Structure P
Amino acid sequence: MIKKSLAVLIPSYDRPEVLDKTLDSWLKLNIVNKVLLVVEASSEEVLEKYQRVIEKYNKGRIIYKLSLERLGSVKARNSLLDMAKGQAFQYVVMADDDYILPHESSLLRMAKWLDLLSDVGAVGGKIVVAGWREDPDFFLNLPFNLADNLSRLLGYVFLDVKHGPREAEFLPPFFMIRGEIINKGVRYDEAFDTPTGFREESDFQQQIKRMKFRLLLEPSSYVIHLAAQSGGNRPKMSIGERMYWKIRNHVIFICKWNRSTLKRVWYMLVSALILLVYRPWQISWIFRGLRDGLYAFSKSTLVNKQ
C-alpha cells in the first residue's frame, strides 16, 4: 500500500495513567504519522502527570492541547477535528484514550478499503471490551444484517460487530474517515454534549452519509477497550440518569433527521419501550428524558434546519 498521511485523534480527561498504558500502542505503528491529543485535567497535579506522559512518548509525532477546563466529550472531539483540519491528513482515526490497538493490520485494512472504494467515507472496526460495563451497548451478532434492519425499523442503535466487511447503518465509535470530510466541516453536534453522550457518533456518521458516502464495517479490525471506570467523559451517575440522557439524546437525533411526524412518534415510542424492557424500574427517568428531549429540540436551532 502507498504510504498515507494518517492521524489518530484522542481526547482524554483526568486519567493520565490510562493514557500512559495506551498511547504507545498507536505511536509504535509506522502507519501513524501523528497522534493528536486534547487533554483536560481537574487539577494542576493531574495536568503535570499528563505532561510527563506526553514527554515520555513524544518524539515529534504528538500534537496536543492541555487544559484545566473541561470541554466534555463532544467539544473535545470537535477541538481535535479543528486541529486536524488543514493538516493534509489523508485519513483520520477517531479513538478513545482507553483503546489499545494490538495490531497495525487493523489500520492497514481500514485504509485499504478507503483506498479501494471512493464512495466509502468511513470504515469502522470492532471494539473488544476487556472489562465490565454497567451500561453496555447493543452489539448483536445476527445473520442477514438484521442488526442494521432493526436500526432502520426501530430507530435505535443496534450494531452487528461480527459479520462483514459490509456496508453498515452505523459504526462503533472506533472508525477511520477521509481527511476531506473534516476539511468540509463535518463536526459533532453540541446538542448531544451531555454527561453520557449517546447518539453523537450516529449524528456525526449521518452527516457523512448525507455527503453521499457509505459507511463500511470491517470487523477484522479491532481495538481493545480497557473500559476504565474512572476519569473520562462519563461521570459517575445512577443507571436511571443514564437512561434519562440516552432517551433525551435519542429524541433529539430522531427529530433532527426525520421530517415525518409519524416516523418521529414511532421511533420515540419504540426506543422508550426498548429502554423500559432493559430497565423497567427506571420508567420515571425514561419518560422524563422523552419529555425533555422534545423540549430541547423545540428550543434548538436544529428546528430551523429541517
Structure Q
Amino acid sequence: MYRFEADTLIAHAPAKLNLFLKVLGKREDGFHEIETVMQTIDLYDTLLFQKCDDSQVTLKVRQVSPFSARNRQAQEEIPSDENNLVLKAVKLLQEKNEQNIGVDITLIKRIPSQAGLGGGSSDAASTINGLNQLWNLGLGLNERCHLAAQLGSDIPFFVTESSLGTCTGRGEQIQTEKSRKLHFVLVKPDSGLSTAAVYANCAASTFSQSAKDVVKGLHMTNTASVESSLFYNSLEEPARRLNLDVQQTLERLEQQPFVKTMMSGSGTTCFGLCRSRKQSLHLAQKLKSMDIARVYVAQSRV
C-alpha cells in the first residue's frame, strides 16, 4: 500500500463496501451505536507525499473517475482547503508531533464523494499512516487509530489496513477478519447524500442477524449459496426516502440475478454481489447499456 519513489511516498487508499450495517440506537454523545462489516475493494485513491524543506503544507486534487458516467459534467467538488480530511489529518499529526513539518500532497481522486464508499476516510487514514513513515514519527497502530477516531468513525478501520473488519461502537472499535474473494458491480448515481441527514432519519433496528453472522456465513459457503438474508443496511430505508436515485437504482439492480443487492454505508452507491468475475463483467455491461448511472466492476481485497 505504501512505497517510495525517489523522495516521494506513494499510498493507495481503498474504497469500502458495507456488507452489513445495523444501527442500534443513538448515544448520549450524539453519535449512533452501530455494528457493521466493512470490506475494502480494488477501487483506490492515490496520494503522493513529498517532503518540504519548510513548514508549508499544500494539497492538489486531481479527479480521475473510473466510472462510466451518463453525465460527464457531474463531477463532485472535492475541497482542497482545510475542509478536506487529508489536511485535517496533517494538522492533527503536526499537533501530535508539536512541530509544523511541511509536505506537498497530491490526491488523485477516483472514489466518488457522498457515495458510502469511505473515500475521504480512507484518504485521511493513508495520510496518517503515510506521514507516520515520511516524518519518522514512530506512532504505533493504537496511537494512529486513536488519532483517526478524532477525525471520523470509519477512519480507524482504514488505518489498520485490514481487508475485512467487524466494527462496533460508532465504528471505531475494530475486529479484523479474514477476507475472501468476492465480486461486485457498483452503481453510483450522479447525486449524493449527506451522512448526517441519513442518520437523522433512521431508527434503531430490530433486525435479528449480527455482523458476526455475516462473517461466519461468508466463510461457511461459496458465494453462490451465501444466504442473502444475512446482508442488511439500516440506512437503506431512509436513503430510499431521501433520494429517488437510490430507490430507482436499487429497483434496477433487483431486476438482475445478483446474489444480493443493497446500498453501501449512507449511500448513494448501490451494489450487487455476484457469483463470479464473469458474471460481474456481464451484469456491469448490461447495466451500462441501460445508461442508468456510473457503473464499476470491483472485487474484494484479500
Structure R
Amino acid sequence: MKPPSDGHLEEALRDYNEEANRLESEGGPDRELMDVYLNRGAVLSMMDSYVSALADFDDAIEIMTHIEAAGGEVDAGAFVRAFVSRGELLSKDIRCMADDYAFAASRLHLLDADSRYYDRKRIVLMCIGCAEDLVDVGLPTEIDPFIEKAWSLLIAKEDPWSQNRYLDLLNLKGQAERVLGVDEAEETFSEAVAVGTALLEEGCLEDMMSLVFPFANRGDLRHEDGRMDAYIADRKSAIVLLEEMLGANRLDDVRLLAHMHQDLANTYLLLDRVKEAEDHLLREVALGIGNARDSLRQ
C-alpha cells in the first residue's frame, strides 16, 4: 500500500482543519471532535509536524477521559489508536512511551476487526510495532500483551502474510527471551528457523533478514554453551543467506556479512582448523572490510 502523497496529505489536513474549526466553534459532539483530532494527528505525524500531532493526540485523549468520566464508553479502536499514536511520538522519552503503550495494552482484549480504525492486519502490525519499540528501548518485559494479541490473530492462519508476521513475532519473542536470559530463547529461535525456512522454500519469505536473525541468535546461544559444531552450522546458514542477498544487491550493510565470516574464522582457528579459517578470512578480505589480512599473516 503506497503512502499518501504530500498533496493528498495537505488536502486531508485542510479538510480536518475545517472540520475541527466547525466543531470547536459550534460545540459539536465530543466523539466527532475526538475522531477529527485522531485523524488530523495521524496526518500531521505523516507530515513530520510532531508537535502539532502530539497536541491533537493529547486533545483526543482528554476527550476520551471526559467521556468515560461521564459514564460513557469509548470504542477500543479509538482508545488504542490514541495511546499508541502518542506513544510513538514520545519515543525519546522511554518511560512516557512505555506508559502510553501500557494504556493501549489495557484495551487490547476489546480490540477486534470490528473496532474503529483497525482490521485484523492493522492490529497485528500495530502489536508488532509496539513490541519492537519496547524491545529496542530495553523494556522486553512489557511486550507480552502485544505478542499475545497478535498471536491470537495469527493462529491457524497459513497464508504467506500471516506466516511472515508469525515469524516476526517469534524473532521478537526470542530476542526478548535472550535479553532476559530465558531458557526458552533457543527453542523460540528454532521455531523461527523452521517457519522462515518453510517460507523460503515456498518462495514466500518477505525479508531474508528475518531468517538470518534466528540463525545468528540461535548460533550465539549455542556458542555460549560450548556447542561449537551446532554454532558453526548456524553461522554457515546465516552466511549462505547473506551471500545470497549480497549477490542480489539486497544486502544493505556488507559489514554484517564480513563480521560473520570473521567470527567463523576465529572459531575455526580456536579449533585448529586452519584451512577452514583461511577460507573465511579470504572471503572477508574479498569483501574489503576488517583485519583479515593481518590475521592471515599470523
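Throughout, read-outs are computed from the coordinates displayed, never taken from laboratory work. In this text, all values refer to a predicted model and were calculated from it rather than measured experimentally. Cβ atoms are built from the backbone, for glycine too; each structure is taken alone.
Hey, relative contact order in percent (Cα under 8 Å, 6 or more apart) derived from one of P, Q, R reads 24; which structure?
Here the read-out was taken from Q.
From which structure (P, Q, R) was distance in nm of label points 7 Å out along Cα→Cβ at positions 127 and 271 calculated, if the value obtained is 3.9?
R
Match the computed value -25000 of helix-only ellipticity at 222 nm (-39500 (n - 2.57) for each DSSP H run of 4 or more, over all residues; to 500) to one of the structures P, Q, R, and report its label.
Working through the options, I get structure R.
Taking 5.7 as the value of distance in nm of label points 7 Å out along Cα→Cβ at positions 7 and 255 derived from one of the structures shown (P, Q, R), identify that structure.
It was calculated from structure Q.
For which of P, Q, R does Rg and Dmax of the Cα atoms in Å, for residues 167-214 alone, calculated from the coordinates, equal 10.6, 34?
That value comes from structure R.
Of the structures labelled P, Q, R, one was used to calculate P(r) over Cα pairs in 5 Å bins from 0, in percent, for residues 63-102 alone, giving 6, 20, 18, 14, 12, 11, 9, 7, 4, 1. Name it.
Derived from the structure labelled Q.
On distance in nm of label points 7 Å out along Cα→Cβ at positions 39 and 247, which of the structures labelled P, Q, R is highest?
Largest one: structure R.
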